[in-house]
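Read through the structures below before going on.
We did not get these values from a lab; they are worked out from the coordinates using the rules stated. Predicted model, so just to flag it, every value in this text is computed and none were measured. Cβ atoms are built from the backbone, for glycine too; each structure is taken alone.
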Structure 1
Amino acid sequence: MSKYLYNIAVVMLERVAMLAFQLWMTSHLVHHLTTSGFGEWALVFSGIAIIMSLSVFAIDLLIIRDIAASPGDKNSAFLSGLIIQLVGWSVASVAALLIFSSQNQLVVYSTYAIALANFFIIMAKPWYWEYTAKVESKYKSISTLFSLLIYAVGVYFTVKHSELLDGERSVFIYPLYYVVNFLVSACVYFFGYKASFSLAYCPNKFREYTKAGALLVFSTVSVVIFAQSDVIMLKMLTNSELAGEYAASVKLSSAIFMIAGVIGNTFYPKLLGLNGAQRHNFLFTIMAILAFLSVVGSLVVVVLAEPTLALLYGSSASDTMVWVLRIHIWCSVFVFLGAFSSRYLHSKHLYRFEVIKTSLGAVLNVVTNFLFIPSFGAVGAAVASLLSYWVANHLAFLFFSETRELYRIQQQAFICAFSPQTYPSTLRNFKCFFQS
């Protein structure tokens, strides 16, 4: 168990550092572009995310699963994954340029900046796949922390002593980090982790990932739609100012959501090694713990929302932004539960249910946005997101016999999370899973 807890502690340190970076970047862009300009940036970001979800297959969990099961096959998994995702990136980048190239200078710069960042994110993925599969995420954390340090020094002197990143060009602070991170990660992988790296092509592996990725594309698109459509629909139905306020306020909650993925990936190899009753008990225990932590965390954010947004955005922070954050943070309850639900579906090869549940959430999000935004603006969009996450990551499991067990586990986890008398036994059970 100590290996997993050490791994997750190190990763959490990295997430906190990344959270600070993302909040600083958002604050920097809001101050340089105004909330209206940030709304334009957020619109491009959301649009490219949707385009990327159509062409860049979400096969990361499949690759991690294969490396964990057969480390000797990592080179063929690396190459197949890189080819598939780089081809998808190329298609998405060309499509984005065709869509946004005729817009204003800020939109064009944003398109180039986001496309460049996505390229280096993909190029650094093989190391992330291996670290996660082997529960060695400390190396990724080391890479991130050193990258942030080098990046901070570089950006400080660039911003202070030149006008290179002023005005609309300030959007290029975003890809600059990922360029630095790719270079630092390569050094850590080869000289710190001391891994051997070679690429081997395996047609069967390539076909397997392509087929699975094509099936999962509907799920990926659905996830991105109900994660990103709020900003797009706010821009369509209201204006850039309101879209910018919404995007800036949910940046904090969205960054916290990333912690769910970290926890899910950390314990995914453990989940793969369990079967039957053990798997059921493990899911129940971890979900009870996460349900408790997410509710407590949401309450803390509700209380601190106003001073936090004022600290980040100064006079740009509005009452609307405060209420958006207070509502949107409650999505974290279902995001944290969904992190393990999705990994359970992947481990059981139940991909079609991943598609179904996220499609339901996406459709609901679009419909409720159309209903709520005209009357309630950004607050209505936050409510739409909360309903979508509830349906996609909880209620949808009730409708199918293959997933009804997950629904029952989540219900039991909620009850356990708020039954203090069960805490000692829950923690003991969790520890037992990692005892040899």
Structure 2
Amino acid sequence: MSESTHQTIHRLHHLLVPHPTQPALLMLPTGDAWAWPQFTPTESHFGVVDHINSAAQRLFGLRVATLCCLGDDWSPEAICVNTLYELENLSAADEGPPGGRWVTEADLPDVPLTHPDQRQAMHAWFAEERDGRPLGRRPWARPGWFAGVEAWMTAQARHLGAEPLGKAEQLRNWERSTLLRLPTTQGTLYYKAAPAPLAGEGALLAWLAERFPGEVPEVVAQDPARGGVLMRDLCAQPLSETADLRLFRRAARRYGELQRALIHDLPELPLYPTAGLAEPFDTLLGAIQDLAVPLEPAHLERLRAAGPRLQALCAELAACGLPDTLEHGDFWPTNVAMRGENPVFFDVSDATITHPFFSLRLFLTNLSEWLPQEPYAQAQIVSAYLAAWSDLADEATLRRAYALSRPLAALHAARLYAERILPALEARWEMEGMLQFALHDLLNELDGLGG
């Protein structure tokens, strides 16, 4: 699934809504045929689901939880993109929109569909109702999971002396994580769960909070059985919304200081040693062969030829003498918030131990979107970040290390997705684009480095 560059693209979300107690699906009349409930969304990212649940309540009178995105019909030429979602119906059995009907599997062959291509998804749903969900299906994409977590969040809130001020809300729901929110009398609580390779975030945040209190989310409870963590609201402004270069510099400098402080006190995380980062390059090339949308042959050939050069770059970067430490793994400006002058760092599920400078790759991506009035922002942010390391190397060494780190940061990201994230996903299409993004970055950065 990708984003079209067409400026007038129209979107429709189509909702597969089951009956709360029977194996039947909701259909609404459209002339002489029937269709799933549908609406025009306000959000384009498939993993953002709060607007879907709100639309189901507002337009169709149903309280639902979004289980998963079933895909879309995007193409580069598309002017209308239809996206399918499977929902869980949390409403009472007698609730639903007027004029609708509940279609059973026996009914389906005789029901004319406005969108005939949706019939396959309906057959698949009925088959799963009979035979069970696939073993690889995420827990939060299974009926019943949301209600269990909502009850757990409510119990934890009361254990803290707070009372819920409403029901839990889904904010995001995709294969790599799910995020829920519960308002309470003592502030908002957030619950996040991730698949097994990424489910150590709660433990890492608690570990970091002991060393840097107030600079990461406060963990109030962990839910190891579901791979989840309950956190307090940050009560902070997203850095990405500040449009303030001074705060970007401040966040970059402070993040480097945290990394620097941990070089002799490392958490237990996957290790990607700088010196050997390119050694399993043939394994990475093998993983690339499994992409649903393969790389262009010319790009693949360039990657195959890059192995020896990447190994040499790793050796040179390691020789710069900057030790491996905590690397965030997803260090976008959207994953930093500001409490006044003080940054708070979150969303660390992808963290590893490797070269610290790799974190700058995503932080500097699309800076013009966050700081449109600051054409020299990148140079200033890099300088602020490197200043945190000035006691370990001179300016020339730091600058050379940063230059070397740019292609190797993309290599690290490619390995992270190929080795840890994509193998854990049932719907690999959700994140394969990130591997493609890293590989293209790798080639571009090698060209920019020269030599």
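Side notes on the structure shown:
- Answer label among 1, 2 for the case where helix-only ellipticity at 222 nm (-39500 (n - 2.57) for each DSSP H run of 4 or more, over all residues; to 500), calculated from the coordinates, equals -29000: 1
- Among 1, 2, which structure scores highest (criterion: mean count of other Cβ atoms within 10 Å over residues 104-111): 1
- Calculating Kirkwood radius over Cα pairs in Å for structures 1, 2 picks out 2 as the one with the greatest value.
- Comparison of 1, 2 - label where FRET efficiency 1/(1 + (r/R0)^6) of positions 120 and 232 (r between Cβ atoms, R0 = 41 Å, to 0.05) is highest: 1
- Relative contact order in percent (Cα under 8 Å, 6 or more apart) derived as 22 - corresponding label from 1, 2: 1
- Label whose coordinates, when distance in nm of label points 7 Å out along Cα→Cβ at positions 200 and 392 is calculated, return 3.7 (choices 1, 2): 1
- At a computed 0.75 (FRET efficiency 1/(1 + (r/R0)^6) of positions 296 and 352 (r between Cβ atoms, R0 = 35 Å, to 0.05)), which of 1, 2: 2
- Origin of the value 3.4, where distance in nm of label points 7 Å out along Cα→Cβ at positions 56 and 216 was derived from one of 1, 2: 2
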